[in-house]
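Input: structures, listed below.
We did not get these values from a lab; they are worked out from the coordinates using the rules stated. Because the structure is a prediction, the values reported are computed rather than measured. Cβ atoms are built from the backbone, for glycine too; each structure is taken alone.
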Structure I
Amino acid sequence: MAEASTVRPLRADKVTSWDHRADVVVAGYGIAGVCAAIEAARADADVLILERTGGWGGAAAISGGFIYLGGGTPLQQALGFADTPENMETFLLAALGPGVDKTKIADYCRGSVEHYNWLVACGVPFRAAFWGEPGWEPPHDEGLMYSGGENAAPFNTIATPAPRGHVPQLADKRIGQKSGGYMLMKPLADTAAELGVRVKYDMRIGRLIVDEDDRVVGVLARRYGKPVAVRAERGVVLATGSFAYHKGMVEKYAPRLLGRPAAAIEEHDGIGIRMAQSLGAELAHMDATEVAFFGDPQVLVRGILVNGRGQRYIPEDTYPGRIGQATLIQQDNQAYLVIDEAANEAALTTETSTPFFRRPPTWVAETAAELEAEMGLPDQALQTTVSSYNLHAAAGEDPLLGKKPEWVRPLSGPLAAFDMRGLTAGFTLGGLCTDLDSRVLHVTGAPIAGLFAAGRCTSGLCASGYVSGASLGDGSFYGRRAGIAAAKN
């Protein structure tokens, strides 16, 4: 039997024996894979998950656990937040574009409440408590938070703000170290086990196996260096993650991420995308990236962010991921945070301040003119920005960028500046084109027979923007669709 030395498909007639068989074979045991497995098993399919590592979880288990849901979920309603699928759709079209799949966003928004109920029925816990302070994630076990800049300019004038970051309840949370992703994956993995889903760990997939009609009928993997052929009687589901750790793909498609730490796991090497490409799969938004900005939101909202020309470029109270994208993509990764002493001290005493991101300022000065000189900015560049900001801030206004009045106050007294250049990391958002049933689409637009995909190996809800919870949201939502469709295939 041919070795798994290329991603080109292997003909089934070249397989001398099958090492494993199942109705539905799922590649990857993260959020998309486990949801696909659950739904396929509930549709009376024999399901086998092939996981590259030695345990379940993937990137989802070590994430913050945000699932972007809305439209009037029971959690939103219990906490007094009104939302509708149409309002959610309006926001996502504005925040995730341009170039979004409008049909997919409409589908996701209309199925969001049902998906929340499905997760709860699988045992995922959500505490009916809201966290409204700026932060990367709730510091305790609160279940709801703004996670996409919904209540910040310009989106708060486009759609009615509603928090949609649903976070599984986890005791003893430590931001940056122990977050809600585990309590998303654990109940789902338990549900899969109860349904009889089989798992083979340490399986590195490398090729799709196709029959004489080019229908996908299995995968060729390697386990401890030896080839393993796995037959899929009904379908193969790719849930293998992004390509953030494939240097060649990043260099080709998303070069701005080169040389920056990937906010993903090393197993996200694009193998699912490359295998499907070898069958002629269509791709979308391969240049799109989410960019984390390593700043404490409690400090950011109290200061002003300026670029390499000393000019403000984004409201500081918006979603940190949006700040990261704007900094890396639009400002060539040039960013400085300017704040006064009183505001900085106030930020560091708040409960949501993130010690993980704390560090001393790079420059300190008594005046804006002195700070400008210390930073090496052109004469009057920063001074003009601070003067203009203070002029309007005296009235609690920010007509330039629309920061909310509660965070607007003049900068006075001793000033400090933090050098934020290069403090970004990201992951890729582009991938395989799929339809609403998670069938992988050929470049002709037709589905590739027997092949399904979900999660970050696909081009999901996001095109050029992002909201926290979109990956776990569309990964779980369309993972379910993939499992159902593969089981019925």
Structure II
Amino acid sequence: MKPTLDLSCFKNNDIRGVIGKQINEPLAYLLGKAFGEYVLSATPETPFDGLAQVVIGRDNRETSLSLQEAMTKGLIESGITVIDLGMTGTEEVYFATRHLKAIGGIQITASHNPINYNGMKLVGVDASPISKDNGLDQIKQRIEALEQEPVSDLPISHVQPSDSCRTASILAPYVEHLLSYITPSKLSPMKIAVNAGNGVAGHVIDDLEKRFNELNAPITFIKVHHSPDGKFPNGIPNPLIKENQIATRDAVLAHSADLGIAWDGDFDRCFFFDEKGNYIEGYYIVGLLAEAFLVKQPNATVLHDMRMTWNTIEVANTHGGKAIGIKAGHALIKEKMRETNAVYGGEMSAHHYFRDFGYCDSGMIPWLLVIELMSKTQQSLHQLTSTSIDRFPSSGEINRRVSDPEQVMACVLSHYRDNAVEIDHTDGISMNMDSWRFNLRKSNTELLIRLNVETKQDRALLSLKVDELLSFLI
């Protein structure tokens, strides 16, 4: 009898879980088959160029190649022509899906998750998101049906190139697209410490370095943990972990760099350090990128998540733009960006979305825009962010495990309701008390409460209110 698959790895926006227990080759095979059937049914009668193509890439985790091979077999059996991109970041799959006019794309990655995890991110035509409410549940249901069917006798691994599977590289056009967001010839001389975390960002940095040299752009890279290594000898590539920030900070200080940049494993998020080695909270980067677009496109619309908002709203107002708050989550943000024609969308968690990148998130476009802004203003990253940090000091996201998230949320709402000048339920509870505000939201997958607090130029009040709110989170 075939073992039953554990499909608890299906989350709201992707698939991820423990290797062996949830993520394995049988799942990958059936997922490839189910995904192929799904995108074929969701595609117009005549696919682009008459071919039903799906692009697939992978990160450098030790199980990613075998999972890719199993998934490729399933895709081919569903009638799909597979384009193998090799080792890529997630945004390269997004770009390739659009650039090659594929009807879908798959990235095999566990990004910043522990070393015993892996997973998959899926997109449809034009790199449109596939999430729980938009196809992912249907794919899951199809896998459940496929489990009951006889298993093919064909071997899962060692898929060979054929008419149904070919390799392709999109690195050159992808890098050219990245460079289209800036004017390289106008960049000031700059030294940048870059930390790939032994994930897969390194090859893109290497190609950008080559192009900068060809264009005489005076950018020098200090490379940290640059080579991909699925054993992650320097820790899992998650720059939100304090210990993982040390290497980037130290490289900035040791080399007198102008800034530092670190990425998660599949580099769809990037994290910034100023010239003093200070880690810059993602909230302030959202405001900075909103400014980078609004100085070029006045009156444009930008989106932001509701966790912390005041700085982004002020930036938009200052530059004549429009800021719209929305619930966090890539599928929701991408949908709202299309609806509002927003030029940019940002989450304080370091996900940044761009209209000209198919409304997808990128970990490469943000730092290119930042170094261009530094060059234009002749200001350091510290100078560009310090005013916002002082005007709107924030707590950063604080997570607490609680026994009953719903009860905690209700208790907090009741306690502060009478003092609030504004209450918003777009994403959890956002309460504005005029001189300070907070957002409280529960995790979709764990018994966790996530708290963010900000004030208006009052660090003492920030500390007081954080402690006060934490007293409820038990």
Structure III
Amino acid sequence: MTQQEVMKPPKGWELLNIGDISTFQNGFAFKSGWFTDSGKFQVIKLGNVKDDYLKLEKSPAFVSLDIANEYMKYKPDVGDILISMTGTKYKGDYGYVCRVNEDLSILINQRVGRIIAKSELIEGEFLHHYMRSEFFRVEFFKGETGGVNQGNVGTKHIQSCSIGIPPLPEQKRIVKKLDSLLAQVDTIQQRLNNLPDIIKRFRQSVLAAAVSGKLTEQWRDENSISESSEELLERWLKERKERFNAEQLKLVSEEKIKRPRKFKEPSLPDLEKRNLGLPHTWTLVSVSQFSDCLDYIRVPVKKDDRNSAKGLYPYFGANGIVDYVDDYLFDDELVLVTEDETFYGRTKPIAFRSSGKCWVNNHAHVLRPVTKIASEYLCYSLMHYDVQPWLSGSTGRAKLGQAALNELPIGLPPETEIIEVVRVIEQYFALADTLEKNLANAKQRVDSLTQSILAKAFRGELVPQDPNDEPADKLLARIKAARLEAENLEKAAKKAAKASKK
């Protein structure tokens, strides 16, 4: 979409400037000291004007009725168009346009423009749709001034932006068609916007079914096992002790520690806070019976040291990778668990995996199961685990302590079933990934559909022209003649009034 296209309106349309067919008002610089929670009128700031909607809950600022009455000329009427004239360049958060669709107790702040369509020339909704289109936005940003980050567009430039004006009956037909088509697009967008939550719930349902044994019910009926879950637990505990003792002896021989640490026996699962119903072939175990906790190794790295680092290895915090550093503490298949309450309830899971060399700070617990498949299973078990009953400390500062983490109860299947559980989870998650990819593509196509429809409308291709419509140029000439006559009558009246005083 180029300005050349804008400059060539269809036959029967008239090319005008926005200033020719509307009046423009900039908002008032309301003082922050005037704002009060008990105020009756909300001051609309730049952040409230969004792409085709007014976000009234965005940083609400209210003024009293006394102040509002003094500045009532800054109250938009129903049908007025608002535009954000200043914003952050890299965010592209200005040039947004919305229409006031109801009588609201609002006043416009500075740099929020108010555009009032001249009804004898243009349908207000036609102008509104045009100012949402790329035709307008291309011209709008050509008038941008400001610094490196902050951008501004002035009143005079907005008024000078061109617009193709069809006859009024054609404007009405275009608006009617646009309202119908864009309503359908909005419905599709709303449905697409609901899908991420559905996919998220699907993943969580898969995990809940997997770690409770429901996902592999049929598999258990069709397969026999050679090693029970109790035997697996005993074998893993032996392997963990052997590995731990060997690591400690190596550290002593390398003179990194003076004496070896003792292997800490696992805690029993805390069944007072939660007892899991599991298949009879599974064993109810604690996290510490399933894996080693290596929290004693983790240490934070100062931000200055991280800033000067080349960034060779991932540096993990409470919610995943937060930076990269030049050294590592761990080189294993690990499960990291969020320690701070601040991160609970967010979209991200509270458990995530690390494979290979990494550094972990003291905001994430470090768990090391015996095998890679065990690490994957443990991570899936803890990703959306409800740890609220095990938190300690005051609200807002609570933590999942190491002792509490070690006592969390989880289900331990036989190893062959662990492999199957992980396989089925990954199969379903791959399906969810495909759905998310398809969803992103669909959203991109639908998002571009609005602009495609608007472009077609303002090229004169959306509705058929009617030869019986009065051409826009004739309408304009007639209105100009009427205005000139009114101006002449006004001048004559003033002249007569002046003469009568003599």
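Figure out for me which of the structures I, II, III the number 3.1 belongs to, where distance in nm of label points 7 Å out along Cα→Cβ at positions 373 and 405 was derived from the coordinates.
This figure was derived from II.
Work out the source of 45 here, i.e. which of I, II, III gives that when percent of Cα pairs over 15 Å apart, for residues 317-356 alone is computed.
III
Taking 77, 46, 39 as the value of Cα extents along the principal axes in Å derived from one of the structures shown (I, II, III), identify that structure.
Of the options listed, only I reproduces it.
Given that helix-only ellipticity at 222 nm (-39500 (n - 2.57) for each DSSP H run of 4 or more, over all residues; to 500), derived from a single structure, equals -13500, which label among I, II, III identifies that structure?
Matching structure: III.
Work out the source of 24 here, i.e. which of I, II, III gives that when relative contact order in percent (Cα under 8 Å, 6 or more apart) is computed.
I
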